[in-house]
Structure P
Amino acid sequence: MNNFAEDTGIESGTAAEPAFDVETLREQALRALVTARERTTLLTSCVEGPDLTGQVSPLMSPLVWDLAHIGNQEEQWLLRAVGGQEAIRPEIDSLYDAFEHPRAERPKLPLLSPEDARGYVAEVRGRALEVLERDVLKGRRLTEAGFAFGMVAQHEQQHDETMLITHQLRIGPQALTAPDPDPAPPFTGPSEVLVPGGPFTMGTST
């Protein structure tokens, strides 16, 4: 479930009559999509050449694969499933299917070049924002409370996290910088805590 759908108090995927302002929800969806794309752009524009197209570990995808995969998933869900549009580049669907191609073999695939991948995701995003602007965000389980848009934004954020790991694994000059975090407040609790044996709930009760 996406965060802005949770904020509305509507359970995603239900046919319940929405109790939220549609335009506010649309703004929240837009903000989620834009925030994710800003991070994706940073992570894929701060390096070029082999650092963008190569593989730093068989456990990770090339950054350019993640970029086009993000766009392909956005196209499949927001343009095709939500917007009812024809595929832009159906021939690349299998290339960016994470279930079909494990990470170790992705560098051997005929992937889009960085320039083509950037053009592709930009075209998809432009069309997706038009879909968001037109959709009423109710009446369909896929778009009720903005579900599909939140799902796509969440998916992109997950790949941003993966790409950040790729950056941490790469060898060479540092490409990303950030200020040091504020120091943690001094710990004032006990050094040890006794947890009695027996059944307990891990995580949330729901």
Structure Q
Amino acid sequence: MTEIEFVYDFGGPNSWFVHRAIPAIEAQGKVRFRYVPVLLGGIFKATGNRPPVMTYGHVESKMAYDRLEMDRFMARHGISGFKLNPHFPVNTLLPMRGAVAAERLGCGAAYREAMFVALWEQGLKLDEPAVWAEAVSAAGLDAAALGALVEDAEVKGELVANTEAVVARGAFGVPTFFIGTEMWFGKDRLRDVVEAAGG
């Protein structure tokens, strides 16, 4: 099976769409995805990029088209449940450090699911530590252990290193995909990257 690197940040709504589409793609047995947690704010700072809503938010027709593409993507992949987070944009430093910590504790997949649900289905403000801890606990995960590990210097350093590494490879936002040195950007390239991987 070909491995596809999936560069994500919980705060990027299009990462949620890809996360929801991945299980059905992997079930075909031809490709597998490796989640690579990064800090989107760090990518923006390093590249000078900005969130689309800040760049194009005044272009009403483009915003309407983006919503249409969201609906088309959900219909194509048979997914549902998405809702815009009323607190958007949410600072994801804590949740993304948590993603690194969760991998170290062996609960990465369950943690990712909990965070994506909390942000883009429940509309929670995950940059508030108490809200984050409650969401972690509600998913049956050890909030105390994760909360302690997110303060670990190595965990913090790994998130920074991941972010710097993908920027060096050409990333400027999320979701970004890599197969080896080849890069694709955006949820709308998901079919292309899966096809390139032989899926």
Structure R
Amino acid sequence: MKFDLQQFLTVSFTLFAVIDAIGSIPLFISLKAKMGGIRELRATLISGALMIAFLFMGEPFLTLMGVNISSFAVGGSIVIFLLGLEMVLGHEIFKSEKDARAGTLVPIAFPVIAGAGTLTTIMSLKANYAQINILLAILVNLILVYIVLKSLRLIERALGPAGLIAVRKFFGVILLAIAVKIFSTNMGDFGK
């Protein structure tokens, strides 16, 4: 188990693409307004704990629960789909939680940051890369997530109300597409 710069960079960029903190900015802003705030550090730490737990114990845990990785991914994709639908249509699907503490775990830490795609990817990376490189890549991505969450007010001001609506609807469609991709990729193994 030794550090390898090439592995670290590959895993970091893979996780960066899957977590997609930058692409989730409109969703974070929408959830922040809906919940009356986001506890940035708590969301980052919970996401990190989930990712690290799944790195070491993900597959055995799912097996113990009688759930395969594909079923887990399908379940996560449904929640992501509903979040995307809410962003596009502008109708509330999830009941507003005005308590930022309640919303920090669901839906921010899971499934938005550490969703089924991220957790499944982490378990898959384990087959080809050293754990130390995966752990360091997780930490780098968590720092980026924290910076994005802390910068939401600045980003919100830069976009303005009209820009925020346009970006939210655009990324809502992207979120729907990601959910459909996760769903369709894993549907074949669903229920096995």
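Quick look at the numbers
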| quantity | calculated |
| --- | --- |
| If distance in nm of label points 7 Å out along Cα→Cβ at positions 74 and 90 is computed and equals 1.7, the structure in P, Q, R | Q |
| For -17000 (helix-only ellipticity at 222 nm (-39500 (n - 2.57) for each DSSP H run of 4 or more, over all residues; to 500), calculated) the corresponding structure among P, Q, R | Q |
| Which of P, Q, R leads on mean count of other Cβ atoms within 10 Å over residues 66-73, largest value | P |
| Comparison of P, Q, R by distance in nm of label points 7 Å out along Cα→Cβ at positions 26 and 146 - largest value held by | R |
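No value in this document is a laboratory result; all are computed from the given coordinates. For clarity, every value in this text was computed on a predicted model and none was experimentally measured. Cβ atoms are built from the backbone, for glycine too; each structure is taken alone.
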